[in-house]
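Each structure below appears as structure tokens.
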Structure 1
Amino acid sequence: MTGLFNLLAGAVAALLLNPILPGFHPDPSVVAVGEDYYLVNSSFHYFPGVPIYHSRDLQNWEQIGNVLDRPSQLPLKEATSWLGIYAPTLRYHDGTFYLITTNVGNGGNFMVTSRDPSGPWSDPVWLEQQGIDPSLYFEEGKCFMVSNPGGVITLCEIDPSTGATLSPSKALWTGTGGRFPEGPHIYKHDGWYYLLISEGGTELAHRLTVARSRDIYGPYESNPANPIFTHCSAAGQESNIQGTGHADFFQAADGSWWTVFLAYRRFGGDYHHLGRETFLAPVTWSGGWPVVNDGQPVAEQMTVTMPAEPAPRASRDRHYTFDRVLGPEWMHIQEPLASNYDFAGGRLVLKGTGDGLGWGSWHPTALLRRQEAAKAAFRTKVTLRGGEGGLALYQIFNGYATFSLRRSGSRTEAVVRYQIRGLSHEEVAVPLRSASATLGIHAWGDHYVFLLDGKEIARLDTALLSTEVVGGFTGVTVGMYCSRGAAEFDYFDYTEIED
């Protein structure tokens, strides 16, 4: 019967390309509203926060905004990529979209709402129960919240309009013994409540485990087949995709079940610099338990039965000019100081504060977007008005590279610098005859090439900007910055390179 229903709904065997959201897109959560799908990700110390995407085919996702786009929603005082917005959950109930998340370091758990997923969203409603990765479950007029205070998955009932706690917090489950039980979500299927969590930490040992109960308050019994999904296994150990976990289940318009989850891809050995990305896989039910991708590892290309034929993947190439408002993909490190960003005469002028991108620079002047492909080219023309400014590859406050013009007295030079943990290194400084130059960076999977007016002057191994080397929870972002004086940019090109 299920197969007939899928056939009538237009389900087709199609090629699924993973990740569906490449680059820095961790901790995905998704909600289906009819044939429309909306997805959010963590944003940590970036402003605006929590990107929100829309899709109708589960393959192509368009960013329609950022949930947290005002300082009143997103205080980020002294936040680094170890802090800020963790693991949001997106839900839809009775005509309203709800987003619940944690601002680590600046307030804890809170919730915002909107009737329109593209915004505007409300100011925060702060919540009593703490623990990261909060989630919501609605049933029969009640709103339940789960999170993991003290490493225990804990449930309480809340008032979704005020955030008030309506029942004592009750411990539900501690998982199967893996470290860091987190990312809890509750679903109901065939009369059972299913509690899905992640264990093992968001690295190589990441895994999904599940328990069920006839009563939402428990007791919950663990699936004998746990973990239900991991690549830290004999079957998955050879895959380039690792760190699989932090998932959210949903039903598509045709009734089929799916999961989005995070994972990372390795480049240049056991290193990942693009960050944790969003992947998609089918879910089926067997013996009263969910099964992810028929129990097999997930690949970057898989033929699966989709709810509808996906459109060809849209190009992410962009030529940005500065005579119009930039798209929602652009971000700042913490809240920006608006006076340092000037769109004038079709050019972008950035004004430095004297701070760079390192530790203690709480409002650096930088305009960045995610690097979403291992092979890509970034280019701009910059004119220096004094000081230093240019391009940046930014992973974390102690892991970044800059390619800039620098003025020292009457001398202007192009400079490539790296900050790799405690190592500060100036790779090359090339004298220039003028204060203008075209700066380019080409990404080739395992290394970056720095190009001055089209000529290579330096290289950098991408492993040096990886999470394994410099830490953090994010991925490489790329764009324009200015540390001192002022720098004027004519354009910014983002071009992905096909294999």
Structure 2
Amino acid sequence: MFKRSFCILLSVISFQPLVLAQTDLAQKPEIALVPISALHPTQAYIAHDQVNYTLQRYRIDQQKLFDDLCENRGQGDKASFSPQSSPRDSASFSCSAGDIVGTRPQDMKTAVRGPGGRLYLTDGHHTFSIFQDFDLLGPDLEVAVVVTHDRSQLSPTEFWQWLQDSNLTWLYNAEGLPIDSQRIPARFGREALANDPYRAAMYFLRDLIWQRPQPAMPFAEFYWAQHIRSQPHLRVPALDSPMAYLRWLERLSGHMLALPAATAIGPEGEGPDAMGRLATDKIKDIAELLCDDGEPGRLALALAARSVAGGCSELGVFSDRASILDLVQPAGALTAVIEIPAGSVQKWQMDKEHPGLLEWEREKDPVSDSGATRLRSIQYLPYPVNYGALPGTLAPREEGGDGDPLDVLVLGAALPRGASVSVRVLANLVMVDNGEKDDKLLAVLTDDPVYADVHSLAELNQKFPGITSIIETWFGNYKGDSGRVTGLQWQEWQ
């Protein structure tokens, strides 16, 4: 699904807006370099889960992030970058088509110049909403657009009428009802542009059940969504589980494939085949939206961005990779990622190459002479607590640590693998694992009522006798003959 390369994002550099004007638009297009906040939408809604998917993809696959930034600037669709590169500093990475913005204008998003000289986006609402909502970019990110028309001399009423006549605006709300141009939001992002799940469905089914018509048709996904929305039996259900979402998409697929060829879908009455419906021998299994070649698919990543677990396991497919679920972290709180739920024996960890994914650890197979490995499982009682790590922290090797994020033990009922949870730290379990310092922080969920009155190791031992003894005994014995854990000692958290 994506290439396995990921580096650490570092510096942040601000930009000053710049417009490169061309006097002869017929000979050479005008390229505008402006912050996202200087652009104005021409539609009222987007597919939030399409945005969610790409946001989660960027967290996993930094190559995709830099590739998209290059493509936005018309500098090719492949980027080269280093660990010191910043996505906000175009000078810190290079693009396959060179350093000149607009070298490939056919790849760029488009805008028109309207009343007052303001730029109105006519293609790219999802892309710029993604850029705006990604935590390392934001609304002041400088982006490039091709200015296709200058209609700054028109009045606002005339301008919006011209947009409609030119099929450059979509004046409908998320319920599919016509709206006035004054109802169009002033900015991009999921907080401003409303969500339309039917439009999201068309995104997920694209290239599986249908593909964009050729020659290109503006708003093809929207026309399909309008048709689906008009079918009472295809109403959107609660999309809060991967299987509910997938089953709904299956119903939509069956409907689309069974439509008579004469069914009007497009703006001029185009039928489903003219609107890109795939032939029977070209249709793909939509199950890949959850599990794509053993890794979380597009739908699974979109759900992970809103803290809904989904992936191969929901389909009964074995996989050694899972997605970390997103979380909006409360101010002042620590976020722990659960790698191993309480009660499990499978040893999972955060993927060092892709911080947005978890991987099932492998170990040398003791019965193999060829150096083969096997998936690691604990040969002891299951984990008595949820086991995870604190992203963004480090147990430094120069201080005897293992060079990985700090480990954390979260008391309470089993939490989903990949869950991002807000925690309070109570204590520290000091230990040495095969010669390396490998302390474990002991924590509770910030909103767990069971431990609401517990704020220290002493209070924990007083109110819940035996908990720390159980954990200490488990860690002292869980490796059996395969390793040695020594020096176990509890400390109050400072």
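Just so it is clear, none of the values below were taken in a lab; they were calculated from the coordinates. This structure is a prediction, so every number in the text was calculated from the model and none was measured. Cβ atoms are built from the backbone, for glycine too; each structure is taken alone.
Values as computed for the structure displayed
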item: Which of 1, 2 leads on distance in nm of label points 7 Å out along Cα→Cβ at positions 226 and 386, largest value; result: 1
item: Which of 1, 2 yields 20.2 [Kirkwood radius over Cα pairs in Å, for residues 242-425 alone, calculated]; result: 1
item: Structure (1, 2) behind the derived value 12 of relative contact order in percent (Cα under 8 Å, 6 or more apart); result: 2
item: When distance in nm of label points 7 Å out along Cα→Cβ at positions 90 and 466 is computed for each of 1, 2, the largest belongs to; result: 2
item: For 21.0 (mean count of other Cβ atoms within 10 Å over residues 290-297, calculated) the corresponding structure among 1, 2; result: 2
item: Comparison of 1, 2 by distance in nm of label points 7 Å out along Cα→Cβ at positions 50 and 418 - largest value held by; result: 1
item: Origin of the derived value -0.25, -0.89 (log10 I(q)/I(0) by the Debye sum over Cα atoms at q = 0.05, 0.10 Å⁻¹; candidates 1, 2); result: 2
item: Source structure (of 1, 2) for helix-only ellipticity at 222 nm (-39500 (n - 2.57) for each DSSP H run of 4 or more, over all residues; to 500), computed value -500; result: 1
